[in-house]
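Alright, structures below, take your time with them.
Here, each number is a calculation from the coordinates, and none is a lab measurement. Since we're looking at a predicted model, the values are computed, not measured.
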Structure 1
Amino acid sequence: MQVFTAVVERCPDTGLCVGFVPGFPGAHTQGETLDELNKNLKEVIEMLLEDGVSKLESEFVGTQTVMVA
C-alpha cells in the first residue's frame, strides 16, 4: 500500500474541492465534497499507477505561513 499527500483547495468560482498530489503528474481532480474528491483522487492515482507512473518528480514537504505587512 502506498500513501500520497494531496493538496486541497476550494475553487471560488465553482465551489468545488480541487485536489492534486504534488510531484505526481496527472494526479489531480475535483469533487463536490471532500469525500468525493478523495474517491476521485484514489481512482486517478490507481489509473496512473496501472499505467506505470509511480515515481514522484518531487517530494511534498509541507506548508508555511507567510506574514506580509
Structure 2
Amino acid sequence: MPRTRIERLAREETPVTADTALRLARYFATSAEFWMNLQTQYDLEHAQDAAAAALRKIQPKRKSAA
C-alpha cells in the first residue's frame, strides 16, 4: 500500500475503502470488517455532529397501543 494512502488516512483526507481494509487486515492480522467498522463509526459520528441541530427537531414516533 502506498505511503501516501496511509498519510491521507491519518489526516482524515480519505476514507477506509474495502481495498484498504483488506490490506490493513492482512498486514495487522485483523479482519477487514474491523477496519470498515471503524470507518462506519467515524462516518456516523461526523454526520451526527453535522446534523445535530436538525436531528434535535425530529420528534420520535409514538408507539401505538396494541
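Starting from the value 64: which structure in 1, 2 was percent of Cα pairs over 15 Å apart calculated from? Each step should come with its number before you reach the end.
Details: 1: 56; 2: 64.
Traced to structure 2.
Work out the source of 24 here, i.e. which of 1, 2 gives that when relative contact order in percent (Cα under 8 Å, 6 or more apart) is computed. Answer for the origin of the read-out: 1.
A value of -8500 for helix-only ellipticity at 222 nm (-39500 (n - 2.57) for each DSSP H run of 4 or more, over all residues; to 500), calculated from one of 1, 2, originates in structure 1.
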